[in-house]
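There are structures below to look over.
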Structure P
Amino acid sequence: MELFIKAVTVHELEQLREVSIATFKETFADQNTPSDMELYLEQRMNVDQIKKELLNHNCAFYFAYHQKHLIGYLKLNFNTAQSENVLEGKAFEIERIYLLKAHQRKGFGKELFQLAVRLGKEKNYTKLWLGVWEHNHTARLFYKKLGLVPLTQHTFLLGRDKQTDLLLQLEI
């Protein structure tokens, strides 16, 4: 199985928005209310918000393609773009790493993760961190297999629902 990964440009904004919404819904819709999902998507995945993130020089988005089909994406945050101030500037954040369900468990997530590690090392980071919802057991197991360990936790607001994200870290 071959995965083709490329940096996302601002000209691909609508594609990024579509895959962001699709993967988020596939991952979380079954465990959250429709109103909380709708509110979150309106606030965090609207065109203006995604464009702002795409234009931020401390953010990096990458599309993942398999057999010429867009199957997921990766979002990295560096410096001030990080959603939390953790690990004293020695770490960068994987904010989003999503694949469409039909393409999970095929090694593609690991390839995206390895790209993130390589990019972080190129920027002289020694650690990475990410947040994962405490009830996303599949993702938690995936990250454990990759060697991430607990750091702390924070509150993630999905619509009006305050949820707990576990913050995990990895020395790279």
Structure Q
Amino acid sequence: MITLFPDMIKGFFEESILKKAQDKKLIQFEIVNLRDFATDSHKTVDDRPYGGGAGMVIRADVVVSCLQKVKNSSESNKLSKVILTSARGTTFNQKKAQDLSKEKHLIILCGHYEGFDERIMQHIDEEISVGDFVMTGGEIPACAISDAVTRLIPGVLKKEEASLYESFLTFQ
């Protein structure tokens, strides 16, 4: 998970089912601070949008550098799927959680400010929203996605059948 605010989400992964899944080595979470990839002494990651407008956008060079490092540090870097949490993305649902639970390596980039420099979009596989509303940042949506996906990984829940008959599961 790539974020500007790692402390905001660290505790989420240290409790309950997510902690147990990590302890069983069924899943591994890594929280990456995007500011670590800034190139100046002030750790600047944002800039004014090209063409003007209100607010600031996250710089493409910082995001691309971070994504390259995260992908290269993964054993499954060619199998990485990069998700951007974004209010304009496809709405997350149980079917999407099932699909993502089959992925080998997920990278979730947490949106913030007025968004990202659009040049990052060539490095993003999918934009996901958790609903038709705008939040301060993508950390809470990223945690929600992580939770929903983790519980679908075989062995995470005590009883495997617990995830077979979910409230929003579609039978085919």
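Values quoted throughout were computed directly from the atomic coordinates according to the rules given, and no laboratory measurement underlies them. All of these numbers come straight from a predicted model, not from anything done at the bench. Cβ atoms are built from the backbone, for glycine too; each structure is taken alone.
If you work out distance in nm of label points 7 Å out along Cα→Cβ at positions 7 and 71 for P, Q, which one comes out largest? Mind dumping the intermediate values first?
Details: P: 2.4; Q: 3.2.
Comparing P, Q, the top value of distance in nm of label points 7 Å out along Cα→Cβ at positions 7 and 71 belongs to Q.
With relative contact order in percent (Cα under 8 Å, 6 or more apart) coming out at 26, pick the structure among P, Q it was computed from.
Derived from Q, not from the others.
For which of P, Q does distance in nm of label points 7 Å out along Cα→Cβ at positions 31 and 95, calculated from the coordinates, equal 3.3?
Q
If helix-only ellipticity at 222 nm (-39500 (n - 2.57) for each DSSP H run of 4 or more, over all residues; to 500) comes out at -7000 when worked out from the coordinates, which of P, Q was used? Don't skip to the answer; put the middle values down first.
Numbers: P: -11000; Q: -7000.
The read-out was computed on structure Q.
Can you say which of P, Q returns 1.00 when FRET efficiency 1/(1 + (r/R0)^6) of positions 15 and 47 (r between Cβ atoms, R0 = 35 Å, to 0.05) is computed? Don't skip to the end; give the middle numbers.
Values: P: 1.00; Q: 0.45.
Here the read-out was taken from P.
To which of P, Q does the computed value 15.5 (mean count of other Cβ atoms within 10 Å over residues 23-30) belong?
P
Cα extents along the principal axes in Å computed as 52, 32, 29: which structure among P, Q?
The read-out was computed on structure Q.
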